[in-house]
1. If we compute distance in nm of label points 7 Å out along Cα→Cβ at positions 149 and 365 for structures I, II, which one ends up with the highest value?
2. Can you spot which of I, II the value 28 was calculated from, given it is relative contact order in percent (Cα under 8 Å, 6 or more apart)?
3. Out of I, II, which has the highest value for distance in nm of label points 7 Å out along Cα→Cβ at positions 125 and 381?
4. If we compute percent of Cα pairs over 31 Å apart for structures I, II, which one ends up with the highest value?
5. Of the structures labelled I, II, which one yields 3.0 when distance in nm of label points 7 Å out along Cα→Cβ at positions 77 and 357 is computed from its coordinates?
6. Could you tell me which structure in I, II was used to calculate helix-only ellipticity at 222 nm (-39500 (n - 2.57) for each DSSP H run of 4 or more, over all residues; to 500) as -15500?
7. Taking Kirkwood radius over Cα pairs in Å, for residues 237-372 alone from the coordinates of each of I, II, which one would give 17.4?
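Every number here is computed from the coordinates shown, using simple stated rules; none is lab data. Predicted model only: the values in this text are computed from it and were never measured. Cβ atoms are built from the backbone, for glycine too; each structure is taken alone.
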Structure I
Amino acid sequence: MTNVAEHVSEDTAVEKAAPRRRAGALAETGHPVVRPPAAAHLSDEQVAELSRELDAIRDEVLGRRGQHDADYIRRVIKAQRALEFGGRAALLFGRNKVAWVAGTTMLSFAKILENMELGHNILHGQWDWMRDPDIHSTTWDWDFVTPTRSWQHTHNDLHHRWTNVVGKDRDVGYNLLRMDDDQPWKPFNLGNPVYNAVLAPLFEWGIALYDLEIPEYKEGLKSKEAMTRDLQALGRKAAKQFSKDYLATPLVAMLSGSGRQALIGTLTANAVRNVWAHAVIFCGHFPAGTDTFTEEMVDGETRGDWYVRQMIGSANISGSKFMHLMTGNLSHQIEHHLFPDLPSNRYHEIAPKVREICDRYGLPYTTGPLLKQVGSAWAKVFRLALPDRTKPAT
């Protein structure tokens, strides 16, 4: 999948039908109508030079990409499948407490690996260069209830293009939460913490509903035919996931009298994966230090300005190599948003270079330990549940 900063394709017909929406192509020269406050000190020449430096980092990785990277992703796939097989096998004897704990733990780790390091990154096209039909963005069917094509549209095409632009990037709150001061407060927002607490263990279902683009359908920006098609795709995917987790494994486990335990184990593994994915995503987009943007700040945006927006609109998580693996290297969210199609195992190599560029150009590079970032994101959830003191409620 092409780097969205290098080439952003024309948006969908839905996007074209919306008022005041641009085609999506980045400007060759110039600057946005208004630069974000964190980047207001930069001149056009500085932004252009920053762009050239980041392009050079990307080109260097592409030049070294090869067998080492292919071996890495195949090892992760092998480990993930071994964990899933072992977890499901242990749950067949879930009446034994040790077997249940071992099975649920292995299955939880397998689902996290598949969702974060495999599914998310493969569907970004990070491994398409291998030309392996089994590890390709057009063929990978991830262990997540939302259909891959729907997710690629809302995530790859829209979120990564309009990152944190209020009114264009609906990932800012997922049509449910108030996550920015520029989103008008309504009494419904008082439930922000409750909605988020419910969303976490059900995250895959929340994303599946979000990917249906129900607001766009209600606004007439999505056709009835497209909605019907997406609902059918969701129904098929949900049936497949339900059958695998809540029918097949428990039914086989019934032979040893462990059907109920196997069902609880798979439910627990999915909840653990959902809570973890929710935490990682929120740490990458909503902690203190991440910026949001108005449409004026992207109108006339160049490639360099797009790079700047990705850096100041994202946040990293510091931690161990194991933690980075289990986050799908989305702990390097800044680097991922700069280069969404580079192999994820390369993000840790380029992170110091990106940070040095941020420091040199006077741009924030937001990072912190997991618990700090989670706490910061949740603090925002609670704060924005209340009306602004200086803004009237609508």
Structure II
Amino acid sequence: MTKRIVVTGIGATSALGGTAPENWANLLAGVPGAHTLPHEWIETYQIPVKFAAEATVRPEEVLPRHEAKRLDPSTQFALIAAREAWEDAGSPEIDPERLGIDWATGIGGVWTLLDAWDTLREKGPRRVMPLTVPMLMPNAGAGNLSLHFGAKAFARTVVSACASSTESLVNAYEHLQDGLADVVIAGGAESAIHPITMASFASAQALSRRNDDPEGASRPGAVDRDGFVMGEGGAALVLETEEHAKARGAKIYAELVGGGVTADSYHITGNDPTGAGAARAVEAALEQAGATPDQVTHINAHLTSTPVGDPNEYEALKRVFGERIDEIPVSGTKASTGHLLGGTGALEAVYTVLALRDRVAPPTINMTEQDPAVPFKLSGEPQPLGEGPQLAISNSFGFGGHNAVVAFRSYDA
């Protein structure tokens, strides 16, 4: 029997704020998250892109020093977001063997890895921290969340580039459906605003070069977009079976009704220009939801602000929705938050859940002139979603040809 899977807690930390409510308020207000970076390494290494969307609340401001120093920044953000989501869910009392972790990252502990390499070269092997490997490993987020919350059902990690945390939500849905847990903490985090990643993405011509206008640099769907903006942070959702949530009297934000995961098998960095793989992911999510394309009322699009990626996503969604795609309110929230890589899907899932709760699609800022090749229904102002049942999808696509889509429905008890 298919179970109803519901969202009972959310947490988020990003360039828009240190909590989910702060994120949502600033997103709706059109606050830009990108700013010129103050770090010396920008000039030391002559990084050509001098801005990014750093998290506004630094982990060291939230976590005790003894705790933070044992965690890579990506895991610090994971713990901050998950703690908020858990508290928001009412800190459920649950058998540890019925609590699971589905977490994600795209890159993992890049700061720990490269700091340790510098230490080895400059000071020798005796000065390398013994916790280096536990801190840099991609599953550090899942492992530390499992330890913190006492989750013993499972602690699983997805690493599929920018699709990672959306895929972790799909996995959580399936794990709950399969009865492997009653409650799952799912999401993702990333902290990769680092000289090597900034230099690499810049070398690949993937980042915007608007050093003179960082706040307006990420402009999804705009005719003059020139690349994405790096972001950082994390987001978490507490998911549980409706039966379990109702039994403990939990508040319910929305229902997670399905997900789809596919692969393009086209190119290691570029997505299939036909959009076939992405379209199959959307179709799989809707099939699992028992829904049709005509029922979708909102889309949080992947829209990274790259010249090639944005029109490819439009073509993919047109395969599914036909001409109706031009009528569905679409949001490109990376214009505000930057691109959190492996953490971005979870953050956008939080925004999608709140869009359903408040019946409003968040704005897509920095839209000067819309590209005719990306004629989504985008707006620089919040778009009302209207009355009646709401069904929304959130898309994520990643290097390696990964496609992941989750579908949420407004909750009707």
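1. Numbers: I: 4.1; II: 3.0.
Largest calculated value belongs to I.
2. On the way: I: 28; II: 24.
Going through each structure in turn, the value belongs to I.
3. Details: I: 3.3; II: 6.6.
Answer by largest value of distance in nm of label points 7 Å out along Cα→Cβ at positions 125 and 381: II.
4. Working: I: 39; II: 31.
Largest calculated value belongs to I.
5. Working: I: 3.0; II: 2.1.
Here the read-out was taken from I.
6. Details: I: -15500; II: -10000.
Computed on structure I.
7. On the way: I: 17.4; II: 16.4.
Clearly, the read-out refers to I.
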